[in-house]
Structure 1
Amino acid sequence: MSKQRTRAYKARIDKALATPRLQDTLHRFADAYLISRENAFAGHDFAALRAGIAAMKDEVRDNREEYLAQFTRNAEAAGAKVYLARTAAEANAYIVSLARQRGVKLVVKSKSMASEEIHLNHALEEAGVKALETDLGEWIIQLAGQRPSHMVMPAIHMVKEEVAELFSKVTGQVEPAEIPHLVQVAREQLRQGYLDAGMGISGANIAVAETGGIALITNEGNARLVTTLPKIHVALVGIEKLVPTLEDAQKVIDVLPKNATGQLITSYVSWIRGAVPCGDGSKELHIVLLDNGRSALAESPHCKDALRCIKCGACANVCPVYQTVGGHVFGHIYISAIGIILTAFFHGLENAAELVRACIGCRACVAVCPSGIDLESIILHLREVLGEEEGVGAGKALVFKHIMRNRALFHTMIRTASLLQKPVTRGERTIRHLPLFFAGLTEWRSLPAIADKPLRDQWAGIVQKVEKPRYQVAFFAGCLNDFVYPELGHDLVKVLNHLGVAVSFPQEQNCCGVPALYSGDRETATVLAEQNVAALLAGNPDFVVTTCPTCTMALQRDFVDLLRDHPRWAAQAERLSAITIDISRFIVEKCAGGQALAGRAATEKVTYHDSCHLKRGAGVWREPRQLLAASGRELVEMAHADRCCGFGGSYSFTSHPDIARHILGDKVADIEKSGASCVAMDCPGCLMQIRGGLDKQGKSVRAAHTIQLLAEMIGKG
């Protein structure tokens, strides 16, 4: 079943990748969004705003029964009827039954992802009730027979020519592909529906417990027509939309438009409380509070923070995978990072399985989330659950459980591979072509050869002359630095010795375990964490330095999480986390900003690529730029400097190489447009990816690790 599911999913990926118009549309929106969002939040403390929303949402989640009761009590006192639907079936049954009882034949709807979640339109149609979407985007996809590809902008994947074609079928005449004209056509076609409908159905962005009222935050007037003209208004509201007070509601209103679309405020903020007059009669207001897996999510110790979500859709706006394949591929009903989690709890883990594996782990969603949800960590947990239920695959299981855990065997096999690669390297350090079924790995990027002699075998021959060192540091190299780029280890020693720091290389260190952890094998990651904690603390170093941000995050964050309940290792993991530091930050913070490296002329224009886990994980991005500038180089910023390069470890080799290829293409284009002759970065994985892409495309730009560029300056006058 899982193999068939995977094949079907990859077929959808192939179809999306064969539609360049889709990538162009989503990229243009994403570029404009980043500028608009930055302008919208100018003068605001985003960290404080998100902390406020997170605290408020956690309060409601942890005391949801109390707030549900308070909201119900106050809403009913104001004249509304409140129904708590535990499941999608219960919600549909209530609304369908109400429509039948009132003789409703036509329902007009404003945009509601909750109604998409429970497949409400289908339930209504089966009961003989026509559902008419009145939100422009929702109406477009209703005509196209599609589902939303974005939580806020459901038809963002479509261009005006496609919309004109759809509208022409409705009107029976050729409609020009001009946006003002198409909007007018929509108004003319939808207007009578508001007057004929016996029921209006909306969602709600906020439900206020202290008043029993709801709020709709919209950019189109259709929601007000839907909620006022028909004599029956049904509001379908997920229970996570509850907030305690009007002041708390304002917190959401302050952030939601800015983070969703880059607006200071939306066109409409509509407050609805209780039944209101409707012509000569009274209007009915029915509020259907939807659980449908939300309570289970609230009880999950690993995933519960996802209920903080205010449905802004920003995690899609910044996601390189979404920008490459769109929401119809990277989503089920809900899309992108938050969609993975909601799908698992609302529609079953089997519907989220491929989405979980499609996440590249770049943490762009975490950085932009207005509720402070660590989406990547939750997705990693879901990968672990999938790994336990479905396995990680026979090949990976063999490597992780039987080879990688055995450090001596693992390293012996890598050394053997360095000999076996000779026919394809032809004496070079770069592999440009691989034979047979491996050929796809080098179609779009060249690959580095495994070094003839790993760094660990060279270490004894590295002479260090440091009198009275200011620090003794241990170097955690990681697999790529050790076995593929050992020269970076030499550069690190050269730079740190120059700054008065002595460096050791604990020979017992092993892989950081991230490949296993990110594949869902928590058990192997835990074993490797234990091995590395013991190895790195054995010499009692002042600090442990790294040149790989993924390794940095493993030592600082993952080891602590993996070993937190282990009586032997928990405290040691905390100790290692406290002394682990990325090399650029170490030089800036512990070595006077590398002043001893400054003031040396370099006639080179350099641009900088922010590695995902370095900037959005370790919080390091100013420091490398400071060091590069201090080295005398001319630093120029590329567009989208912190957009993922598409490496993602095994993501670009076995999981989703075709997606990775497109993401890398975007990065290479941005590098070339910068006009720099060199692109610097602080991650060996990014170095492999970007250097390989530049080489394969025949670009003259060289790719280098920051530590390499710093080492080049030592001894130059």
Structure 2
Amino acid sequence: MKYDIEKLKSKHKMLKEFEYELKPLDKGYSDRTLYINLSSNEIKEKPVPEEMKEKFIGGKGYGLRLLWDAVNKDTKWDSEENEINIAIGPIGGITNYAGAGKSLVTSISPTTGIPIDSNVGGHFGPYFKFSGFDALEIQGKSENDIIIYINGNEGKIQIFEAPDEETNSHILAEQMTDMFADNEKERQHISTVSAGRGSDHVWIGCLNFSYYDKRRKGLRLKQAGRGGIGTVFRNKKLKAIVVKYSGLKGDTNNPVDQKTIQEKGLKFHKEMITLDDKQCQMRTVGTAHLMEIMNDYDLLPVKNFKFGNHEDSYKIDSSVWTKLMTQGVPDGCWYGCTMSCAHAVDNFIPKTGPYKGEKVLVDGPEYETAAGCGANTAIFDPHAILEMNFYCDTYGLDTISFGTLTAFLMECYEIGVLNKERTGGLDLEWGNWEAALEMLHQMATGEGFGVTAGKGIKFMKKYFVEEFGADPQFINDIGFEGKGLEQSQYQSKESLAQQGGFYMTNKGPQHDEAWLIFMDMVNNQIPTFEDKAEALHYFPMFRTWFGLQGLCKLPWNDVEPENNAETDEPAKVPEHVQNYLDIYEAVTGKSLNKEEMIRQSERVYNFQRVFNLKMGHGKRIDDHPPYRAMGPLTVEEYDSRQERYDTQMKELINIDPEGKTSEEKVKIHREWREDRYEKLLDAVYKRRGWTKDGIPKIEHLKAIGMDLPELIDTVKDHQ
């Protein structure tokens, strides 16, 4: 797309300019945040109180703390006081250890009505941090489309109206880079946050964080995908946030002990080079290496999570993506990441939509996109999946939610809840990629059935019952959402721990808290309720820690030391855990052990749980899955795994299946599985220090050092 930068700039109207003092970081922190109010155009820097630093650490913790102070119990996603907060923790931005470029974004979600946190790679978080701030806090709403420009080289921030810039992210990022980079080398010092035109019309909007790929000489995009933060972004009339920072060095964090960071990083780099091809192949295909593994273990979501494998899955397995992705190019989304998993398909040509026939770059697909937009909708065409991937990204839409809600709609079409009249002509049969893409384009233009679909499964379940007479029980059983967030792409029927790992999360069924399928189902390492509860305490707390620090989770266990299986706790990858403890101390100068690492996370995790209470949710009733996530819902599902389920009935439920109809056996399984889930809730709540209703106990908040008066008052109000 051709555009005239000078002509675009000529339409700008400066609303506010703010200058601040540039200061070096101290042990990974700046100890100040940047507050911008779009209603009043107020810009100010705020000091970070010592208590906030001690209890909330950084990243997700800072974002949630700032958001709590900004909103009240009646705040909605489109309320003026709702915020978008972007923060990166003390370790974030180091360049000697893989995966240290993660930002955490927080807001009140359009689909859930509670705080959402979403992690994202790319360069924005580190560049913003090195520009002088631990967190960016954006509140209020503009009347017209605006751009925020943060010049970390000069200590200057500007807000200006920008009426003519493109909205779709792959073009807007190019325009912003052309506009603010003075030369070719400087292009890699610019990063843009944006949300495409889809976020103007639906609730599943995502944010795109750009970074310049100097080898491809083009812009790449990484997504803060979950919970509709892109929708909040566009509702505030934000077109882009741009940061410029050119002073990156290996020690820009000003750590206490740079040598230790280098030593730990070098050791991990050697592991990656030596072991990756034998283990997860992150450097050749990334997370999409999981496609055939999930299919082989009956864990790949197929036809709205009915099944766990499909005979056509080979058409979209890792071998297909490896051939399509450009190889031999370092694909890290932050400097120094030898895991290099951010793969892309170059020179892709869409067959539909506004960019039909043009060569574009597709970032991905990740496993979640390939499984959700592919197998779960019975679309086994790699070109169609890549086209959905591209358009979701540039329109600013979450591929996980899009895939899961499309699968839900296709089943609703199959059972007669939907038809062409109700979808405005869309033939949503299984595998119809043309209809799926047409619905995606409708989301971007704000037209047709796509607008209804784009409000998410929670909205549609209620709408289909009220408007189309859908069976409320069945529609809830097949609607894969929890707390309003669409589930990510793992078949959890045979893993009770994974059901808890999805639906006991604070924000909804997202896999970044606990991925326990292999520990639970395949390896049987956590057989008892107490074992599962311990895993559902440790792993969500441990994984939360990455979001406090500015780290990616993948380097922790997607490549493991050769002797990891011989350790006492191989699932925890203890050598890598020790790496993180050592790096934390090397950056901050503060010693940290495994117990305090979990305690840091536990404070923020419990804070978020109480935050949910503040917003009217966060109790036991909110932690239940749709039944299909727990077991076979229909005779079709039961019969597809009859031998397995009959054996379970005989050996685990102690009921002889002989002579019983499939309908009877489905009912028996449901009663047993629902009872087990209730027992799991009891065990997990007890381990986490919560009441039977899932509310953190006051004595537990005191024990972990999170007995803040506002939390205690909120808990008391909901007991």
Structure 3
Amino acid sequence: MNENKKVWSLNFGGKEVTIETGRMAKQADGSVLVSSEGTQVLVTVCSARQMKDGQDFFPLLVEYTEKFYAAGKFLGGFRKREGRPTDPETLNARLIDRPLRPLFPNGYMFETVVSCTVMSYGKGGDPEVLASLGASAALTISDIPFAGPIGTCKVGRIGGEFVLNPSIEQWEESDMEITVAASKDAILMVEGEAEIAPEKDVLEAIWFAHDNIRDYVSLMEKVREEVGKTKREFISAAANETMVEKITADYAGEARAAVTIVDKLERQHAVKAVETKVKAAMADNPGAFGLSEGDSFGREAYKGVDELLYNMMRGDILNEEKRIGGRKLNEVRDIETETSVLNTPHGSSLFTRGETQVIAAVTIGGGAGEQMNDRIVGISYDKFYLHYNFPPYSVGEARGVRGVGRRELGHGNLAERGVKAVMPTDFPYTTRVVCEVLESNGSSSMGSVCSASMALMDAGVPLKAPVAGIAMGLITEGDRYKILTDILGDEDHLGDMDFKVAGTAEGVTAIQMDIKITGLTREIVEKAMAQAREGRLHILEEMAKTISSERGEFKEGVPRIETTKIPTDKIGALIGPGGKNIKQTQEDYGVTMEVEEDGTVKVLGTDTQALKDCVSFIQLQINGPAVGTVYDAKVVTLKEYGAFVDIVPGVSGLVHVSEISEDRVNDVAEYLAEGDTVKVKVIEVDRMGRLKLSIKAVEPIPKK
């Protein structure tokens, strides 16, 4: 019996959640096993006690890993071992990371790793939520400085009622999915999607989440009292006050001149010039800046000038409502839009808002383009997905592309959620959108929502409504605050909130909020949401000047789909032995065919008539010819009593001599030849399924 093991329980939204300490991974700085409804997640946290030389940012890494043994499953790929994180694992790691990051002390630069491992999976317990709860718990009981505890939950809405942490089956019925992280007093992070929900509904979901989270935070406070370690002491790596005062006194004028430059790159060059001057002054007289000979003057100059600009720009906004470029607090930058900018893609658009520019390209096709997701919760297929790319040239950086990073996955996922809700439910095509960021200075993810919406309409996809997105910012000081519409990159850096909202004119489709301070009041969130709606409606109006609904039809070269249904017991007959029949049909009509388990047959191709002919052929093959129907038939064999003809390969019938011409036919060869194409009418299908056909019922043939 392990005497150190302790277990706490909580009824969290109708499900029991247990937190266990003292049994597993005891050499970690903090370790908990979080369980609910058969799901168990081990969360550990370790933080280095030595800081790397030159470290100028907080190196926090959150890992979230789903072990397939947790669900008693093998991996679906060639290698039967978990490898690099999947996109959903990476996205959830970001969700855990974002609310934790601002709760570490300013200047804490020690490498810190939070590792969440799903070791058991039961369908009732959400491992993603349990991992987030565990991360807060492990940090709270550890000796690592952390201004927690916090709690996390997901909110769904089923039949108009909010549900906390729904099971995987319940999510199918939900019209909303909102993830919230919060402390006892304030919201820290929001991320989610909705099926065009009014702002007030989304806010109600957030408050519902927060009310439940408070119960978890109370439990964590009790756990900390019982088993929490004393927090370790550390020396902050934040800019020293002597240096900041000296730089402010000597370089405020030059910094002010740099801040007034509207062009982003020119402003950055001007700021770098100030940093260079400060670095030289530090080298000449380190003591005046509170430094010594061994310090890195380049790094210290960057920190000091950054602090000066941070204070200056925040002061401008709070005291004078003055932004870079002279914009009003609720003003959106100039917008330019174009569609059909690329020749071959099925749809494209270029969206420019100030110095942020995104080009979107749409590809439309069949099931072969579906994205498969193999996870412990099961295999799923996405018929719509969006990929987001942020190449270094978009911010003027001279470096190569090194794969897709966490940030790109997160931004792409947010844009995908923003657009997904307006995709037509009965659209038979697989649709891929790729958003390439060409320039970036403030919310390229929301620019991607706008560009994707326009590109989809350009491709002829019948969206429920156009969708746009906007990024909001916040500057606070005590009880004072200012909310900013359409923030620049610099305003994101100096601000206390990054709040992105995507939606239609009617409501919200996606939301993401990150707070850099220790929390946010409900009043601020409500005002930010209302101001975001105003900005979104303005952007939608600008987009509508270029395109406001889908094209009447697809562009030339875009594959079309014709759909038909056959009985499930006839699927084998359609496919044929070894796929012989379906391959031949695809070859004959120049199409691609997809057969689903329920008997739905999709025929893809670019020739509309060939698609219709192929569907007719399938129905003829499966259901047989209908009496009274006229077909084009090919003469296969001549007999003295008539001619055998093929309506389609494999479906033959007899045209009796009496059904060829109005004349008396003594020799069939005088009227027909093998290989002739003639129109025939089905006059009878006998009980053996044999066809009796007539040529003269359509148009009698004269003697040759």
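All of the numbers you see were taken from the coordinates with simple rules; none came from a lab. Everything numeric here is computed off the predicted structure, so don't read it as measured data. Cβ atoms are built from the backbone, for glycine too; each structure is taken alone.
Say we calculate mean count of other Cβ atoms within 10 Å over residues 204-211 for every structure; which of 1, 2, 3 gives the highest result?
Comparing 1, 2, 3, the top value of mean count of other Cβ atoms within 10 Å over residues 204-211 belongs to 2.
Can you spot which of 1, 2, 3 the value -10000 was calculated from, given it is helix-only ellipticity at 222 nm (-39500 (n - 2.57) for each DSSP H run of 4 or more, over all residues; to 500)?
It was calculated from structure 3.
For which of the structures 1, 2, 3 does the calculation of mean projected area of the Cα convex hull in nm², for residues 20-419 alone return 23.1?
Comparing all candidates, it corresponds to 1.
Figure out for me which of the structures 1, 2, 3 the number 21.6 belongs to, where mean count of other Cβ atoms within 10 Å over residues 540-547 was derived from the coordinates.
1
Match the computed value 2.4 of distance in nm of label points 7 Å out along Cα→Cβ at positions 140 and 244 to one of the structures 1, 2, 3, and report its label.
2
Any idea which of 1, 2, 3 comes out highest on distance in nm of label points 7 Å out along Cα→Cβ at positions 580 and 660?
2
If percent of Cα pairs over 49 Å apart comes out at 22 when worked out from the coordinates, which of 1, 2, 3 was used?
Source structure for this number: 1.
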